[in-house]
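K.L.:
Multiple structures are listed underneath, in structure tokens.
Bear in mind that the values in this text are calculations on the coordinates, not laboratory data. All figures in this text were calculated on a predicted structure; none of them were measured in a lab. Cβ atoms are built from the backbone, for glycine too; each structure is taken alone.
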Structure 1
Amino acid sequence: MVSKPIISAAQAAAMVREGQSVHVGGFLGCGSPDAILAELVKAGAKGLTLVCNDTAVLDEKNARITGVAPLIKAKCFSKAIVSHIGTNPETQRQMNAGELEVILVPQGTLAERVRAAGAGLGGILTPTGVGTEVEQGKQKILLGNKAYLLEEALPGDVALLKAKKADKAGNLVYSKTARNFNPLMATACKLVIVEVEELVEIGDIDPDQVHTPGIFIDYIVVANEEAGV
């Protein structure tokens, strides 16, 4: 089994190019690759399309800033495809000011669109949103007596993920609810970089405990450590 390259968070951030679609794992920051995201802000990333469950929490008054919120504040994104923005007032301000295009997608539909991309599907059929403004501009298909919306798959250029543990082959184990969108995004993007809290030798993870197989992973970042460990 071939070991995956181990790089620094700064090196990971340098692989993200302007104009790319970036899938970021996490739910309100839980399960987000914080070290890589911090380096993206330092690198002055611009013009990215964000695919994430949300735009995290930006509560500067109470010193609570999570997940992709610092990137929203730094205006790293030109578009955000997310399920909600209610915990980040800066996202709302940028959207209302025309500085950021926000596409709101029902959470389950967002997850399924990402999953469909990873499975090589063109899209999914879902009843969610039928009869609401969600259906505007979308194809409606009638199966039997029930209407469905055709929602297109949502692939990405880069996935930035977070895992609790990885072996050197890139096999991943997530921690409880921090798993969230991470496994789906690992299969849906051309380049996949994972930030891990613990790196172990190949064979140290029971195969039955692997959540994402190493075949999907391109690079590993060890949190709070330099490349080459």
Structure 2
Amino acid sequence: MAIRTSDQISIVDLTDGYSVILTNDSYTFAGSTSAANAGSTTTTVVAMCGATQVAASVDLNDVVKPTGVTVTKDTDVTQPTLTISVANTVTTGGVVDIPVQLDNGNITIHKLFTFQIAFKGATGSAGTSAQWYTGTKITGTSTTATIFSDSGITAAKVGDMYLNTSTQNTYRCTVAGAASVAKWVYVSNIKGATGGAGSSAQWYTGTGITGTSTTATIFSGSGVSAAKVGDMYRRRS
């Protein structure tokens, strides 16, 4: 039996379809702690019909953008470059809707450019280094925090140090403030330990050491049982 009919299908050739790209479709603007720093970036519109580049145009009046954002373009009639700028009043990221016209305005393709803001962290408080004070008004060796209201220090900070120039004791501030509220604790004494008493030269007399030589010589008959360096001997005639 012969086949008298067959189904028909429609085939759409997409090899010549239009496509549009932005060479830069997102950007992060630098910011302060609360808003964007005024700045700009660029993106170029490239339109293709299949594998062939075609002319693209952008009517700036049709661009939809957040408040504080401006868009300008160059004069290129095939692939215009857009400059997208933000003012320092912009406080959040957003989206710029860019309608791209092709085929003499018969086709419009919307491209979206997104942007963000990189906010700067708040500036931390400046660190304070310990300050040394000197005097004789902070005294004692107590490790219990104590107020010395006559210290003369008007604005002590925690960690500040004090040297008593009379005793060589050092102290550290544990509670900040004026002399009437600041508290100090004993830390250490920086004066070195007292050295041992020096031994004075001892004089001996006798007849067991003789001669006038300046070369060190042993006199076993001197009768001196425990001589020290520096001791002296006078020969008795």
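K.L.:
Consider the structures 1, 2: one of them gives 18.0 for mean count of other Cβ atoms within 10 Å over residues 40-47 as calculated from the coordinates. Say which.
P.N.:
Numbers: 1: 15.5; 2: 18.0.
That value comes from structure 2.
K.L.:
Using mean count of other Cβ atoms within 10 Å over residues 48-55 for the comparison, can you identify which of 1, 2 gives the largest number?
P.N.:
1
K.L.:
Thinking of 1, 2, which structure, once FRET efficiency 1/(1 + (r/R0)^6) of positions 152 and 208 (r between Cβ atoms, R0 = 41 Å, to 0.05) is computed, gives back 0.75?
P.N.:
Values: 1: 0.75; 2: 0.05.
The value was obtained from structure 1.
K.L.:
Starting from the value -0.68, -1.50: which structure in 1, 2 was log10 I(q)/I(0) by the Debye sum over Cα atoms at q = 0.20, 0.32 Å⁻¹, for residues 168-215 alone calculated from?
P.N.:
1
K.L.:
One of 1, 2 was used to calculate helix-only ellipticity at 222 nm (-39500 (n - 2.57) for each DSSP H run of 4 or more, over all residues; to 500), giving 0; which?
P.N.:
2
K.L.:
Any idea which of 1, 2 comes out highest on distance in nm of label points 7 Å out along Cα→Cβ at positions 24 and 80?
P.N.:
If we compare distance in nm of label points 7 Å out along Cα→Cβ at positions 24 and 80 over 1, 2, the biggest value is for 2.
K.L.:
When Cα Rg over 2.2 N^0.38 Å is calculated for each of the structures 1, 2, which structure yields the highest value? Spell out each step's value before the answer.
P.N.:
On the way: 1: 1.03; 2: 2.69.
Sorting by Cα Rg over 2.2 N^0.38 Å in descending order puts 2 first.
K.L.:
I would also like to ask the following. Comparing relative contact order in percent (Cα under 8 Å, 6 or more apart) across 1, 2, which is largest? List each step's numbers first, then the result.
P.N.:
Working: 1: 24; 2: 13.
If we compare relative contact order in percent (Cα under 8 Å, 6 or more apart) over 1, 2, the biggest value is for 1.
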